[in-house]
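What follows is a set of structures for review.
What follows draws every value from the coordinates through simple rules; no lab data is involved. Since we're looking at a predicted model, the values are computed, not measured. Cβ atoms are built from the backbone, for glycine too; each structure is taken alone.
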Structure P
Amino acid sequence: MRLNDFDLSEDPFPIVPDGPVHNWAGREDLKEDLLDLVQGVRARDIGVTEFAVLHGELGAGKSHALRFLKTRITDESAKPEGDFRSLAIYIERPRVANKLNFLELQRYIIRQIGRDRIAGYAHEVHEHISTRARAIAAEKGMPPGGDLTSFRSLAVEEFRPNDRAMVKLLDATKLDDHKLYSFLLGEAGAPQGDYEQKVDSDFMAAKAISDLFRILTSDRRDAPPILESIYLFIDESELLLEAKASESELVFAGLREMINGLPYRFCLILSFSAATALIEALMPTHLIKRMTRHYIEVPTLSDDEAVEFVRAQLNTFRDPASQWYGTFYPFTEEAVRRIVANQNSITPRTLFMAAKRVLERALRKENLQPGDEITEEMADSILMR
């Protein structure tokens, strides 16, 4: 028996989702608060940087919430607010290599963005400098077709002084994106001399990535920013509380330097499966003081929230033209309510595990056939085994 026999395109209850998350799980007021946070970062007139911390018990839905936000920002089919034209990066945990430090985290972020996308950003900067150089040359009476070298320098000078090194780098490496990518990964020095050091320390990693992000989100003369906003979501940050202080401090210090270099249009959200008291005790004060919101708790689900979440999750993987669309099929509503009532603490994770167990055993042991439904009695029998 296959899931598509029940009008389901794939497993509706992934324990560790690795794709887009379209369905919100939890309190609507929390959803609206988080969407307001990401919307505020992209505001064209202000776009102030936000740094927030999500916390809650293991499995409460923090990962789900972060993946949901990333989907709303990056998935074309999930943007009721309009096109974000933004970059969102979700990282499952802060340890992304054997060494735990900000340098490795920065390299991971650069790889997540990817060489092709970075090359595209360099192309946009190059084209902007070319356009501005031609405009400046025309203003000074130079006929079309003349040498624009000096005017390109004038175009670069329209950017703020601390932005010019990255602008020059992006402009100059447009035709050789490998050099740019290698520099950002710390594999080689800068192909031109404004950066005197390689990206081989936490300090240089924070400087390089904040310079890049700042250029991508900065206003340009006679042109909008390349990106409206940039979002970085780091999950399972309790690992930093459990790590050696000498290691976690490197990550925290790098995050601080990155935030310092990005005063506008940047959003950092860390999630912790830990109480706020523990976070307060172990996260450095210099980073806590940079939080722009109070700690945001992700509570467990109520019974009704959990039931509606299961319905929405099932219908995400079902054709809207299906006769079963909008229903709990192949469950009855009573079966879903029985699954929910069986949970001591209702979280997306525990809910998915229980619903998956009931569905799998109904198919394998109860010989559930297309058109049949999992009843409350069947669900109860499976759960009690």
Structure Q
Amino acid sequence: MARAVLADHVLFRECLFYLRKDLHEKNKRFPENTSKQTFSCVCTTFHITKEWDLGEFSITPSYDLHLPSAKKSLVSFIRNPNWINGSAFEHPLLFGEVLSCLISFISLLPTKSPRDSHYLDLKSLNEVTNSCLEDIAFTLPFIWAGTGAHKSRLEDDDEDKIIKELNELILILNSIEEKWYVFSLEVIRLVHLSLLVKRDDFGLAYLLLVSAIEAVAQKAITKKSVKESHQNEKEWEEKAAEDEKFKELLDEYKKSRGNNEYLSKRFTKFILKFCPPSDWEKIVTSRYDFFDREWNNFMQGSQHPSLMQIEEIEEILNKAYKYRSSFVHSAAQPPHQHPEAIMNKFFEVIQNFNSETYETQISPTYELMLGIAKTSIVKWLRTKVKK
């Protein structure tokens, strides 16, 4: 259960069980039979234009709050499910924390819940005041006009799609074993955090996306399925049968190989299985739609994924994994020069001049890795639903 006093700190493990009634009841310290309606809050970077009915709870349309310097904040309140009744040592706002994680994962847009609950002790939404909204407004302010502005107005179809996919995700999370539920939320949280930190540090955001995919890949793809034997291994076995010293050397080699987790290979295989290149056109949305009308190989700098060989795709995905490793072990930022796709929504074509020749490097865009993370994780989650 959660701490008695949160003290403006988020420990995500305290939020995990608020989404499921069975797990919330199981982890309660002091069960109480009350029927008090509680509320939490979520701040989005897109307008919620209508009531979102999500079964056991709902989300109100956005309050649009304008701030200085072309910034604004969009605030929505959540009518929490009836199992969250504000009993002792319970913090209704933690439901907003876990729900903001899911909304962000589905919409692929930054979403955040306020950490302070002093303004959420409401008996009804009629008690919402300007002072309350002004406090919440600083949770997730964003630029709504000018350079770097968020596109905060969704098409009606896009909002309906988010509601539909969010309902499906909640249903899946309520239908899987507890261990997979906890693991899945922790992975989804990585994608959520990536979206929140992207403008502060692109490298960290990219790392979090790759780490989310890698974590699931280790569950979905076995080491045995990607393990490779050396082409001369049969010959070595024959020699080892006659040479004790050579056998010791071969045993050490096998032991060393056994310690290899093949993480890069499992990462790539997982993506190709759960989000193959044939799906990429549907999962990546470019900010600059006019560049997507017709694919021009010269202007785009690379071929469309549907025209590329699988070996090329594998090499590009392996590079994405190496960026994650370089960031963790060497503090090296990814080579990307644009935080958002401009000419090519799938790849960024990076050209470096080293005094004699140009070196061309093709790397997955953040938008592509984001779409891959969402699609592959959801497809994998569907395989964990109890039959």
Structure R
Amino acid sequence: MKNIVKKNKIKIVETLKLLVFKEIRTLFEKLDFDNDATFLEPLLFSYFNSKKDNSFSKEILEQILQGYFISNETVKLSQNIFNKKGIAYIPEKGYFKKGSKNIDSAILKQGDFEIIKEVHPIQEKYFIEFSRGHVENDNPKHKSVWKDHYKELFEAIEIIKEYLPEFYQELIFANKKIYLHDNPKILNFTSIETLGMLYFYVLGNKNIIYFIEELIHQGSHNYLYYVVHNRKDFFKIDVDNLVMKNFTLQEWDYRTIYGAFHGLFTVSQRVKYFDRLLMKKIFSGREKHELLGRLTDQFSRFRTGLELLNLEDIYTDKGLKFYKKLDNECATILKKYNFLQKEFDLSNREVDFRYSDFCILNSFEDFMEKENKGLFSFQLKK
């Protein structure tokens, strides 16, 4: 798998280099052609995907990339590079207020990740309120909340780095930047059109377990984009455009087959790494209570339709092997925790798991009483 993603990453970088060259040839005199990070800038994916709308001019491309220029040049800021709040985000440079050429706010990086303080207008179209296959609001309000939550997010990243090093390598391979906002109706998402970006809404405080789940969940979406970049290696049919309900006859299932496969992969990732955290006894008290609730939530997200398909018609040999590996590994781990389905009541969960709702039906005090009796003590198998 590692060889596949590395080869696909090279292909994606080469494609972006070619697109940039065709768009503005003179840019290559200003850029380090051998620096792959330049051509994996998430705003580049957004720019070239915006061309079908003809909504942004070529000067935006140059302004997106000016932070990657070899020589230090005066920053250029056109009118349509400012967001609704009159702030322009220039990667590797900083944030600028309309009417000033001085940096108003610096880039916020720690280790391998950057927290995006303000969204670039070229990515605004990806923020939608979406429910059961339908767009309910394609221009929702959202406000950056990075100041209140960036320290805790970095703490969650450090926990993953220390205790889940295998996943951490996947996370940094496919992900670069994270935006935190305040609108829970904009469900957390990634997109191939903003590859490398993660978008999380944040409610309340004490979000360590929430952040860990979403880093695994959404970060794995971006990683899978690299894995199955060449669809024909894994699928025999047009999985990007074929809808699940037309195959499974489950009327509720508005997902594409490709989207459902993403669902299997991200559930499998969460189950695997939640299990690792529990086995290593990293968390206790409310954090463990929440982690077990989020693990229990995966039962309802596993085997939601893909198992009903005629597998030989959908997958190539490589794809079928990959599918069975994910399905079997996930089923095996969940079997170990099957008793949690009787211990916890998730009947009030809507689309997302929210710990505050979970606590309404699942008393923390009752949990601790059982915890003290050893009910939720898990041991590594010898």
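Between structures P, Q, R, where is distance in nm of label points 7 Å out along Cα→Cβ at positions 190 and 326 highest?
Details: P: 6.0; Q: 2.0; R: 1.2.
When distance in nm of label points 7 Å out along Cα→Cβ at positions 190 and 326 is computed for each of P, Q, R, structure P gives the biggest number.
As an exercise: mean projected area of the Cα convex hull in nm², for residues 110-277 alone, calculated from one structure in P, Q, R, equals 17.1. Which structure is it? It was calculated from structure Q.
Compute relative contact order in percent (Cα under 8 Å, 6 or more apart) for each of P, Q, R and report the one that scores greatest. Each step should come with its number before you reach the end.
Values: P: 27; Q: 14; R: 11.
Comparing P, Q, R by relative contact order in percent (Cα under 8 Å, 6 or more apart), the maximum is at P.
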